[in-house]
Structure I
């Protein structure tokens, strides 16, 4: 099996993983939650209003402060939604899995041992912004 076939097999394995399945289920629940979708739409409209007001030559500072407060309130409401909370948890688990996979690939591509490569040490496989290896 060549490397691209192995990569496709990895893709299939990812899609069978419980973290992927939980992430997709949470995403679907978000998409089906009409109240959440309404709140997200409201949040986006408030963000557009803020951008519009902020780009004016003569900004209304009071209006900007009010819109920012409304945006923060809307954001808090969105984040307190049960489906959004489940989505965020599932996304964190999925991101951790992908980070671990990327670390193993990066360490391997740099000559390291794929069997001992771990993302839990904080290494992303990229040396940019790194203070050095342990």
Structure II
């Protein structure tokens, strides 16, 4: 049976190891992040609708940069269908742009952490950090 001191020493060693890992990650982030940030900001994704009549280009944050609508859409005037097709096309482009941003930062930020950050899921980020500090990840 392990003594309380032995357990405390093991937990302390895990916490020190995690702190060292965080320090190294932070230094790497400081060094590499500016270039990766510029690369991520330059991400643009273009998607076409299923019928090919709508083309939507979004930026890294899913913001609409360009929307092209083929004049043939007016052959079948249906504003609800057109609006739905535009929305769906923009959402697919935004999802792909988000995935590319995650890929850009993958060398320095684990994909799960980056997705949590982009989702604004602070609780998931904090839970992950706590699990790592306790040696559960």
Comparing distance in nm of label points 7 Å out along Cα→Cβ at positions 27 and 43 across structures I, II, which is largest?
II
Looking at structures I, II, which one was helix-only ellipticity at 222 nm (-39500 (n - 2.57) for each DSSP H run of 4 or more, over all residues; to 500) calculated from, given that it came out as -22000?
II
Here Cα Rg over 2.2 N^0.38 Å was calculated and came to 1.57; which of the structures I, II was it taken from?
II
For Cα Rg over 2.2 N^0.38 Å, for residues 59-114 alone, which of the structures I, II scores highest?
I
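Rule-based calculations on the coordinates, nothing more; no lab input. In this text the structure is predicted, and so the values were computed from the model without any measurement. Cβ atoms are built from the backbone, for glycine too; each structure is taken alone.
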